[in-house]
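Following this line, the structures themselves.
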Structure P
């Protein structure tokens, strides 16, 4: 496993509050990483069913997988799990 992936996994387990959503820029600033790499690691966690991707307009958010059910009910929001 790459050290970058391990950083995301550690953040998921240690620091990601259940009621928080984050954007690509949040992690880009946190890890001083290019947005394309941030997206890669976050989408990897989506495919592992740890996170869900929430799209509202042009903004994309990431949250813990189980919170996607809450966002499914909102209009103009798409959730990828």
Structure Q
């Protein structure tokens, strides 16, 4: 049971790291949109953000969710069987 708890904590920390990346990306994309609305598409800041986010990227939580689901299934078997 303690091993499951440790693994769940690791999963939560991984999700927290990815969530921080997602929040940072969102803030930068908002800044980029603001610069565009202000007509500053030629500014150095906009160009740097545009180069960084020109191609779509995904922050995937799938692996963490799959690991947590497996642990939940194992715990369900141990607790209810």
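Only the coordinates and a few stated rules stand behind these numbers; no lab work does. Since this is a predicted model, take the numbers as computed values, not measurements. Cβ atoms are built from the backbone, for glycine too; each structure is taken alone.
Who wins on relative contact order in percent (Cα under 8 Å, 6 or more apart) among P, Q, i.e. which is largest?
Working: P: 26; Q: 45.
The maximum falls on structure Q.
Please state which of the structures P, Q yields -28000 when helix-only ellipticity at 222 nm (-39500 (n - 2.57) for each DSSP H run of 4 or more, over all residues; to 500) is computed from it. The value was obtained from structure Q. With semi-axes √(5λ) of the Cα gyration tensor in Å coming out at 21, 14, 11, pick the structure among P, Q it was computed from. Corresponding structure: P. When distance in nm of label points 7 Å out along Cα→Cβ at positions 35 and 67 is computed across structures P, Q, the figure 2.1 traces back to P.
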